[in-house]
Structure I
């Protein structure tokens, strides 16, 4: 039995990609998943960001789309520093990287997972998102994400966009998402 606050609840499936636009083209035009909403992330603006327990630097583009019950996340790393994505995948390769799970009790779930796996990346003090290296057991990382109104609302908007998507403009900005 799991010690997690929401056992058995993966909702996000993420791939590292060397070229985000090309990956979106594949997912949209071959698999029919979309639209994807892209966001740029820069860890230098995240107080408390760590990689393998030390301050780190990570710049990346991420794009999210909903595919029925699961969210697809595509990640293109822009920075050259060591990072959690390149721990498992060479920078020029496309491959599955992690499963994202919700947490209703983030601090306790984080402590429970930390007792069994290395916390390899923490997205900072105000984000309540961290990664654990579970690759020995699953072949992938595990991302713990606090379920709160802000992130549930954002991901809900992405899901609504997928429900009404007509196949046009598969790659969009976060501003497009917020505009409705």
Structure II
């Protein structure tokens, strides 16, 4: 092979890469389109996940009843809380059964039956038990499940301040 053939062969393999006009327009329009889609999509994504990113606050306690009103017989107390679900704010009314145990310690139970979520009542059959009218579930005065229900009634966190009973978040029953 001659020098000239080697020279032509080496130059032909090293062709200059160029971008066509069509490729340039495709890249430019694709990049601009992606930028515009991102500009629209990012605020929507931020709007959707913003409540998840906000710092959670601990459970707040709500003033419910005076200590002097609480006896060994459970009483139903209704109270209102302020809650924020995402961007929706509401003030629902909640209920608690509050009583004193044999040692005088105040406790509060949730009225939500653990069987199917109905509302329990106290002593409706004069048997000193909580009773759920939906499927006849029964609970002891401490919230222990006696019949039908798979678990005991939940308990509220309780604080006593200045002669008032404050209720906090619901927790699993620690009394039984």
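Values in this text are rule-based calculations from the coordinates and carry no lab data. Predicted model only: the values in this text are computed from it and were never measured. Cβ atoms are built from the backbone, for glycine too; each structure is taken alone.
When FRET efficiency 1/(1 + (r/R0)^6) of positions 24 and 72 (r between Cβ atoms, R0 = 30 Å, to 0.05) is computed across structures I, II, the figure 0.00 traces back to II.
Supply the structure label, taken from I, II, corresponding to log10 I(q)/I(0) by the Debye sum over Cα atoms at q = 0.13 Å⁻¹ with the calculated value -0.79.
On the way: I: -0.65; II: -0.79.
Among I, II, the structure yielding -0.79 for log10 I(q)/I(0) by the Debye sum over Cα atoms at q = 0.13 Å⁻¹ is II.
One of I, II was used to compute distance in nm of label points 7 Å out along Cα→Cβ at positions 104 and 152, and the answer was 0.9. Which one was it? That value comes from structure I. Consider the structures I, II: one of them gives 29 for relative contact order in percent (Cα under 8 Å, 6 or more apart) as calculated from the coordinates. Say which. This figure was derived from I.
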